[in-house]
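Next come the structures, one after another.
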Structure 1
Amino acid sequence: MKKSIYLLTAVAALGSASVFAQQAGSWQVGAGWLHFAPQDSSDPLRFTSPVNRTVAGSGAGVGNADTLGVNATYFVDDHWATQLELGIPPKFKLSGEGTLARLGEIGSARQWSPTLLVKYYFNDSNATLRPYLGLGATYVFYRKVELSQSLQGAIAAQIGAPAALSRTSADLDSSFAPVFNVGAAYKFNKNWGMVASVSYIPLKTKATLTTSVAGRAVATSETRLKLNPIVPYIGLTYTF
């Protein structure tokens, strides 16, 4: 009889442990699909050297991008958690707008944006479905910024430089930005689950372009871009 009681107690304890998957001290790792949908706008291209002049009606648009996102979450208690988000840097393509629309694709860049979130989970830690709210910050920087030959030729024409001898390079400013996040976590069992969320990032950057002729810088220009992406995410999670 005592052995039966001990056995039932042990089974109950194991069952209880299997339910509480998202509680204080738990870690959760995840991976899935990230989609960046910029709500973009831009200022006209403006030459800042050797003269200050705006290219009236010019603009640029930023296309959508998809990538793999990975994250790690630590539960401080049953409701509060911190999360670090990383991923493969997505490649964004820029297209000409306004008077630059005839150029089509005018450039591309890869965006790095490691993100730290503080999240609050609703419902009990043993609930199958747990909605949550998140707030945090991201540091955004860009690599492999490339401009199309068509844009470089158009800039050379603006300053009266020979296109064959001209080259224009670009640099995008890095910046911190807030991240607003809402989502829900669903548990399949003790360890495995899935999560779906949407983030909004009010993000802007300045593009500085330098035009050289025969290796000597002869002109600079700039434009400001507002990206403001909406970022849906869906992925699998493993809690331990």
Structure 2
Amino acid sequence: MNERLILVVDDEPDICGEVSGFLSAKGYQVIIAHNGKDAIKLFTQHKPILVLSDYKMPVMNGIELLKSIKSINKDIHVVLISGAAESKTIVEAMKEDAFDFLLKPIDLKNLLDIVTSAIAKTQARFMQENVRRVGMTFVSEITEVENCATILYFSNDLDEYTAPKYDTYIKKIINERVAKNNVVFYLKNVKYINNIGLNLLINLNDFMKDKGYTLYLCNPSSQVDFYLRSLGYLNYFNVDNSVESIVERIRLAK
């Protein structure tokens, strides 16, 4: 899934151009289809995070496209657009799990708000599903704070048994860009760390820097604090005792 890619579907080239140009200027990537069948092909090939579709189109209307998209990936939101506000159409769209329904001419500010909200909900769902799939006895919870930081609550030790799973999981969410640019490892419940666990933290810190992320260690347990301090690594990382303090540091750094 590409978290910056949006599929725009409309048989009117002018509408596609207007929406595509606006969203591109806001930092999104856009692909365009002029009918439902082409849209499904593009959706399958490129895996966009959001679909914006006209309701009234030849070959396949917006409701039919919505159903097809949901049958492929139920977590991807579809926003329908129409030139007429028929209540029956809107009710049908919402019944089929459309995220929202926009009227033409499109209010671009409203469109941006809806796009931002829909993508955020998909990202949150994706992170929750990742936690469930990995069976995370390792990361018990993921939260976001003030749209600037993603917090991973570690719930197991940092050693040769857990390091490979932590490494795979965290690199996955970074590579798929479902985390904010500031990532916090909440370490209160980590009761044991050894050299392999330390190397994991060092390697993840370097990996995140290369990807444009900043790593923070938050509220390390007494065992982790002692281990890092005794080996002279406490100042190697960004360490703080509370999420609130880290958020304040992020604000000041902007």
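Each reported figure results from applying straightforward, stated rules to the coordinates on display, with no laboratory input. Remember, predicted model here, so these are calculated numbers, not experimental data. Cβ atoms are built from the backbone, for glycine too; each structure is taken alone.
Thinking only about percent of Cα pairs over 33 Å apart, which of 1, 2 has the largest value?
Once percent of Cα pairs over 33 Å apart is worked out for each structure, 1 has the highest.
Given a computed value of 12 for relative contact order in percent (Cα under 8 Å, 6 or more apart), which structure among 1, 2 does it belong to?
It was calculated from structure 2.
1, 2: which one has helix-only ellipticity at 222 nm (-39500 (n - 2.57) for each DSSP H run of 4 or more, over all residues; to 500), as calculated, at -4000?
Corresponding structure: 1.
Hey, distance in nm of label points 7 Å out along Cα→Cβ at positions 65 and 225 derived from one of 1, 2 reads 0.8; which structure?
Value 0.8 for distance in nm of label points 7 Å out along Cα→Cβ at positions 65 and 225 corresponds to 1 out of 1, 2.
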